[in-house]
Structures are given as C-alpha cells and as structure tokens.
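The structures come next, written out as structure tokens.
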Structure I
Amino acid sequence: MMIAAVALLTVMNVLVKLIGPDYHATQISFIRNCVAAMVLLPLLLRSGGPAILKTRRPGTHFIRGLLGVAGNILYFFAFQHLAVSDVIVISQAVPLFVTVLAIVFLGEVVGLRRWLAVTAGFIGVLIAINPTGTVEAATLIAVVATILWASTILLVRTLTATESPYTIAFYFMVLGAVITGPMQPWYWQPLPLEMVWLFVGVGVAGAGGQLLMGYALKLGEASVVSPFNYTAIVWAIVFDAILWSVLPTWTTLTGAAIITAAGIYIFRREALLRKKSQPSYSSFP
C-alpha cells in the first residue's frame, strides 16, 4: 500500500513536470488543493461525519498550511525545471532535516549514532547536488522546499496528539487553497481542455497518495512502512527514462544511495528507542 501511495505521489510530480513552466507553480498548487479537498471531503464525512472536521488547534493548522504550501510551490517549481529523479532524491532528505529541527525546536536528544547518520545523509545531499559542477537555482529551491516540508512534519507530530489524521489532511488542502487563492489574479493562466485533465490529475493523484499513505501508516508500523517512501527514487528514474529519455548521473545515484541508507537507519533507530522507552508487559499473568 505504501509503494502504491508513493507511486501516486510520483505521478503527481510527473504531471506537474508535464504541465511545464508556462503555468506558475502557485496556480498548480491552488488547483491541486481544491481538487484534493473535493476528493477527500466525501471520504472524510463518511469516515466520521461532520464531527471529524472539528479542530482544537486552528493556529497550528494554519502555520502548517502556510509552510506546507510554500514547500509545495517550491517543489512544483523545481519539478518544472529539473529532472524528476533529481528533485525526488533531494526530497528524501526530509528525515535528516526533521531530526535536526526536532533538536532545535522540540528539544529532542539525539545520540551519536543518529548524528553520524544525519551527517552521512547531508554528505549524500551534497553529492547529489554536485557543487563541483554548475548548481542550478532550482536545485537550491528544492533544498529549501525540503526544509519547509520537514518543518510541517514536526507540526504534524504535535497535531496528532489531538487531531485525527483525516482532519489534518483535509485542513491542509483547504488552507492550501485559501492561502494560494488570493494570488491567482497575478498568476492565473486560462486552461485549454488538455491541460485541465493534467491539473485535475495532479489533485486526484495527490489526494490518492495521501490517503493510501495514511492507511499504510495506520495499518503498519511506521518504522517498517516509512522506508518504502524511498521507492519514489525508482519510480522517478523510470518516468524520467520513459518520458524524457533522461538517466540519472552517477552523483545523483551515489547521493540517493547514501541518503536512503541514512534515512532508513534513522527510522529504525528511532523505532528502537521508542520501544525501549515504553514499558514491556508480559502476555502471561
């Protein structure tokens, strides 16, 4: 289920690239959020009725929405100007940034092993970016987008204490539309019919990916399910090769391998530490 979720989210990013730079990333983000909210709303109401839309943390939802929308817009811009696999590899550094930001903002204590994994992961990011060559502005924008997205992950951690995953997903889409809506007079371009389907596809694929990922994390242990997020790299390489005849460079592949290994280690280590911190209960009296 997680692999299918990642595949759908990769399809969303591929559609963004197919839409191309003629349409501003803000317009793509606005339509994506509107379509995704319409797809999610009936499912959310069926799952828990209107009560599921109640929230005790509107301020946190808004900050998360603001950071997430900014991250999405920057990611969409990067996908429009770079190979899909290049952006996906950089985006896989989210767990590294989450670990660092959790230390700064949540006061979490990180041991030597995770610090070494984070350091190795950031070396992987540098290799993928290939600073010895020409670093495009879109590459740096993808890095900034990854930091912003990592910030939203931290906020989701705090929201899950009081909010349903469905509530979190729905408010993100709605706030995304509300935040980007007022910008449309400056960025809106008319959509011919063939482009409408691409824009709708972005929203549907995004909503489907979010739902499947939510179910995968609900049904399976996060430390087991989350590493499958790295299959996005494989999907991205396949789409780049088929649609644009683009193959990843050795620096992208090397960086991807290091980032993936570091990220999986962090997932596993955090899961182990959580288990150790919980009391163990025997199944026998």
Structure II
Amino acid sequence: MKIMHILLITFLLTASVFAQEESKEKKDTLWTPKGVIGLNLSQVSFENWSQGGENSIAFTLFTLLGLDYIGNPWEWKNFLKIAYGRTRVGQEQYKTNDNEIFFETTLIHHFSWAVSPYLGATARTAITKGYNYDVDPAMQIVDFLDPLYLTEGVGAVYDRVENLSVKLGIGFKQTFASQFDSMYTDDPDTPNEVENFKFESGIEFVTEYKVEFLKNMEYYTYLRLFGRFNDITVWDVRWDNLLVAKINDYFNVNFNVLLVYDVDQTLKTQLKEALQLGISYTLF
C-alpha cells in the first residue's frame, strides 16, 4: 500500500500546485497548461447470492499533464501520463494491472506547406514492480526504469485539420534494462555476453485524433508504428483507444481498448479492455 500513499500524495500536491498557479495572471498566453487527475473504478459485490459469482474490484489512479507552446512558426507540445491500477477477484491478493509513466514531447516548425518538419521524443517505464501472474508463483518482470524505453523521431507532420496529427519519419529506439536484461535487451546471438542496452532504428508513423460527437461523447485514438530497418516486415504497434461519455464535470463512463505488439516484450499480441466509471478533476 506504500505506492498507493505515494500516488495519492502526488495527486494532492499536483492539484495544490496547479490551483495556486491558476490564481496567478498568465504572463505568456502562448503557453497552454493542461492537467487532469482522476480515478477509474469498476466493482461487483455479492452477499448471500444464490446464483454464484465472486466479488471483484478494479481501480486506476491517473494524472494527465500537458504544457503546449503554440506560436508562429514554432509549436512545442509536451504530455505526461502517470497511471497505476490494481484489481482483485474473490479472495485473491491484489494484482497490478496498470503501471506506467509515459512522456512525449514534439517540436514543430510550421511553413506554408501542407506538412511541417518535426522533432520528437518519448520515454516510457513502469512506476513500480510489475508481475507476470500467468505463472505460479508470480514472476516479477518490470520495475521503475527497468526497462526504460526511449524513442526519438525526425520527419514530417500533417496537422492542418483540427484535432488530427499524422507524423512520418525516421525513428530511433533505445531500451535500457538491468535486473531484467535477459528479457528485454540481451542478444541471443551472443551467448557469452549479457547486454543491458539495445539500440534500434527504423521508420516511425504516429497518428493522433480526437473527435466529439453526439452530446458529451468523445473519442480519442493514438496509433504508433515502428518498423526496424534490419527487419522491415516486423512492426511494433501501440494503438490506444478511449471512448468517454461525460455525465457532468466530475463523472464519466469510459471504455478503453489498448493493443500492443512489441517484440522486445513478447511475441504475442497484448490486448487490454476496460469499461469503468471515471471520477476526474480538470486542473486546466
């Protein structure tokens, strides 16, 4: 439960800091801060229920922060996501089902052309220990900064349509690992050495789109593809989809589908679906 206490304190401090800054007069209107903190929750409970079933609860604490500079001709977008979730079924112990820190930054120089050049970078790692629960006993497979994924990209972006961004360029990917290097960075072709760093280069394709429809409904999708030059037939895929039905300023119902295929993690396609009640507070 220590990680729960740390996250709750972090969220409260974040809210406090942004609340203080909100009262200050903005010195530069070209900078746009964004911030949302919240909790996604699903729960089922039975008592004296003759038709069977087990109690279950799943929750995810999250914070989404952004700081964008929208100028002419320069545009600089920054995004940080922190999410930690756990689930429990019946009398089993709590299991971690969301455990991620993700940061993305993109610098764009706009011309009068349809597309503009960009420089981008991302960082992704776990908040704390994570486990593979398919084996008994559960086996730890990640920890904070172990592994750490970094990517850089340079290319062209099309963002002339509101809420749509399409990027195509050359990408570079670095994977760092220490305790779990045999799982993520070790080269099987060098049995006498254990590598804790892996460098890859290839083609990067990123699409991001958000649309509002009906009343209080919003759909967001983020697709990232990475194809290595040494084997262009195999592509890493990360496709995140979020459908949100807003009830009021604080409550919503959201449906999230995340599809991941990354040969550095596993040769199997990973899929996560979650239908949850969301409680959120918008800082900006």
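Of the structures labelled I, II, one was used to calculate distance in nm of label points 7 Å out along Cα→Cβ at positions 125 and 213, giving 3.9. Name it.
Numbers: I: 1.8; II: 3.9.
Comparing all candidates, it corresponds to II.
Thinking of I, II, which structure, once FRET efficiency 1/(1 + (r/R0)^6) of positions 197 and 245 (r between Cβ atoms, R0 = 25 Å, to 0.05) is computed, gives back 0.05? Label of the originating structure: II.
Determine which structure produced the value -3000 for helix-only ellipticity at 222 nm (-39500 (n - 2.57) for each DSSP H run of 4 or more, over all residues; to 500), calculated from the coordinates; the candidates are I, II. Only structure II yields this read-out.
Source structure of the calculated read-out (FRET efficiency 1/(1 + (r/R0)^6) of positions 53 and 181 (r between Cβ atoms, R0 = 41 Å, to 0.05), 1.00) within I, II: I. Computing log10 I(q)/I(0) by the Debye sum over Cα atoms at q = 0.08, 0.09 Å⁻¹ across structures I, II gives -0.34, -0.43 for structure I.
Tell me which structure, out of I, II, gives 12 once relative contact order in percent (Cα under 8 Å, 6 or more apart) is calculated. Don't skip to the end; give the middle numbers.
Details: I: 41; II: 12.
It must be structure II, since only it matches.
Bear in mind that the values in this text are calculations on the coordinates, not laboratory data. Given the structure is predicted, the values throughout are model-derived calculations rather than measurements. Cβ atoms are built from the backbone, for glycine too; each structure is taken alone.
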